[in-house]
1. Which structure, out of P, Q, was FRET efficiency 1/(1 + (r/R0)^6) of positions 250 and 266 (r between Cβ atoms, R0 = 35 Å, to 0.05) derived from, given a value of 1.00?
2. Tell me which structure, out of P, Q, gives 0.10 once FRET efficiency 1/(1 + (r/R0)^6) of positions 34 and 130 (r between Cβ atoms, R0 = 25 Å, to 0.05) is calculated.
3. Quick check: -12500 is what I get for helix-only ellipticity at 222 nm (-39500 (n - 2.57) for each DSSP H run of 4 or more, over all residues; to 500), calculated from one of P, Q. Which structure matches?
Structure P
C-alpha cells in the first residue's frame with residue numbers, strides 16, 4: 001500500500017467477485033452485487049487487469065471466488081456467534097447476509113486507510129449500518145491482533161470463525177505465527193480458514209506463470225508478496241501456535257466442489273491453498 005491510499009489488491013479482489021455475476025453463467029460460485037459499486041468507476045480498469053492475467057478456460061477470478069466461498073461455507077456449517085474477517089478489504093458479507101446479524105456479529109479487520117475509504121464508499125451507497133457489523137482498524141503487519149479484537153468488542157468466550165483468505169502472502173512468517181497464536185486464544189469451538197501461497201516448486205507450469213504475473217502486479221501496487229510455505233511448514237506453524245488442522249482441500253477437490261456443474265466451462269486457476277484450523 002502507498003501511504004494513506006486504500007489497498008489496490010483489495011479493490012482487484014472485489015472486482016473479481018463482482019464481474020463473476022456479469023460475465024459468467026449461473027450458478028455463481030459467489031454472488032456479490034455490492035463489489036463493483038464499492039469499487040466505483042475504476043472497476044473496469046481493474047477488470048481489464050484481471051483479464052490479462054489468465055486465459056480461458058482458466059480465469060484469475062476463480063481463485064478469489066473459491067477462497068471466499070469456502071470460508072463462508074465453513075461459517076454456514078456450524079453455529080458461530082462471531083465472524084471475523086482478517087484483511088477484509090471490500091468484503092461485503094455483512095450486507096450480503098444480513099440474516100447472520102440477527103444473532104451474530106461480523107468484525108472486519110483491515111488497514112485503517114482501506115477501512116476509512118470503504119466506510120466512506122458504504123455511506124455514499126447508503127448501505128445499512130448495524131451495531132453488529134463492526135469495523136476494527138489494524139495494520140496486521142504491525143499491530144497486535146488481540147488488542148484490536150478486544151477494542152472492537154470481540155467476545156473471547158464465544159466461538160468465532162476467523163477468515164484470513166488472500167492475506168497471509170502479504171505478511172512474513174513471524175507475523176503469521178503471531179496471528180495464529182492469537183487465534184488459539186479464542187474460545188473452544190473457534191476456527192480459522194486461511195489461504196497461503198505454496199512454494200513455487202509446488203506449482204504447475206500454468207500456476208507458476210500466473211504467480212509471476214500476479215507478483216509483478218501487486219508489487220507495482222506497493223503490496224509485495226512476502227511469504228510462501230510447503231503444506232508441512234504451514235501446518236507445523238499452526239500446530240506450534242496451538243491449532244489443529246481440520247481440512248486442507250486440494251486444488252482438484254475445490255474445482256470439483258465449486259466448478260464441475262458450470263455450463264461455461266470455467267476452470268479453477270488458484271495459486272493459494274486453503275487450510276481450515278480448529279482451536
Structure Q
C-alpha cells in the first residue's frame with residue numbers, strides 16, 4: 001500500500017486542574033471520541049493524539065497529585081479503551097499517556113495499537129527536560145526503549161515524544177530501524193521553542209527520508225502561567241515540506257494522505273543513509289561535556 005491516510009488530533013484542556021486526574025481523563029476522552037469517530041468516517045488509517053493526551057501538561061507544577069494520573073500499559077483503562085476503538089474502526093492508534101510501572105516509577109509513554117486492536121508495544125520518552133516551567137524529572141523517569149519501530153497494518157511507525165525532537169540521534173535511529181512515519185506528540189508553548197517547531201521536524205524528515213506527524217495541544221492551562229500552547233500540528237514529507245497544518249488555537253482533527261513511495265524516491269536522490277560514516281563518529285559518545 002502506497003497511500004496511507006493519517007490523522008492528528010490537537011485539543012485544549014477540558015475541565016479544570018482543580019478536578020481529580022480521573023475526572024480530567026474522562027473529560028479529555030469525551031472530547032476525543034467524536035474526533036476518533038470522525039477520523040474513522042473519513043477513512044483515517046493511522047491516528048495519533050498529543051503528549052499525555054488525557055491530562056493537562058502538569059509539569060509547570062511539582063505537585064504529587066498528578067502521580068494519580070498515571071496508568072499501566074497495556075492493562076490500564078485508556079489503553080484498553082483505545083484498543084476497542086482501533087478494532088472497531090480498523091485504525092492504528094498511537095496513544096500518548098502517563099505510565100506507571102510500579103508505584104513511584106512513572107514514564108511519559110506512547111502505546112501503539114494495531115488496526116485489529118492488538119497492543120504492539122510502547123515508546124518511553126528518552127530525553128527529559130528540567131528547567132523552569134518544565135519540571136519533567138519530577139514526574140518522568142527517562143525511557144530507554146531502544147528505538148522500537150512497529151509494523152502496523154498500514155506502515156512502519158515510530159514515536160519520538162516532545163523534547164526528544166531536539167536530539168537528532170533518535171530520529172536517525174528510528175529511520176535506520178525502518179520507520180516510515182514517525183509521530184512526535186508534544187506539549188509546547190509560544191516563546192523560546194516556537195520558531196523551532198517548523199524547523200526541527202522538517203529538518204529531521206529531510207535528513208532521514210521519512211514522514212513525520214507533529215502534534216501539539218492548544219490554549220492555556222491555569223493556574224500555570226507558562227504561555228499558550230500554539231497548536232499547528234502538521235504532517236511533513238521526506239523532502240522536508242509541510243504538506244498539511246492545523247490551526248493555532250482550535251480543537252482540530254487534521255487529516256492527510258501520505259505517499260510511502262516518496263520515501264524511496266527521496267532516498268534514491270539524497271543518499272544520506274548510504275553515505276553516513278558511523279565508524280568515524282566515535283567522538284559523539286566518547287567526548288564528555290563540561
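Just so you know, all these numbers are worked out from the coordinates, no wet-lab data involved. Keep in mind that this is a model prediction, so the values were computed, not measured. Cβ atoms are built from the backbone, for glycine too; each structure is taken alone.
1. Corresponding structure: P.
2. Clearly, the read-out refers to Q.
3. Answer for the origin of the read-out: P.
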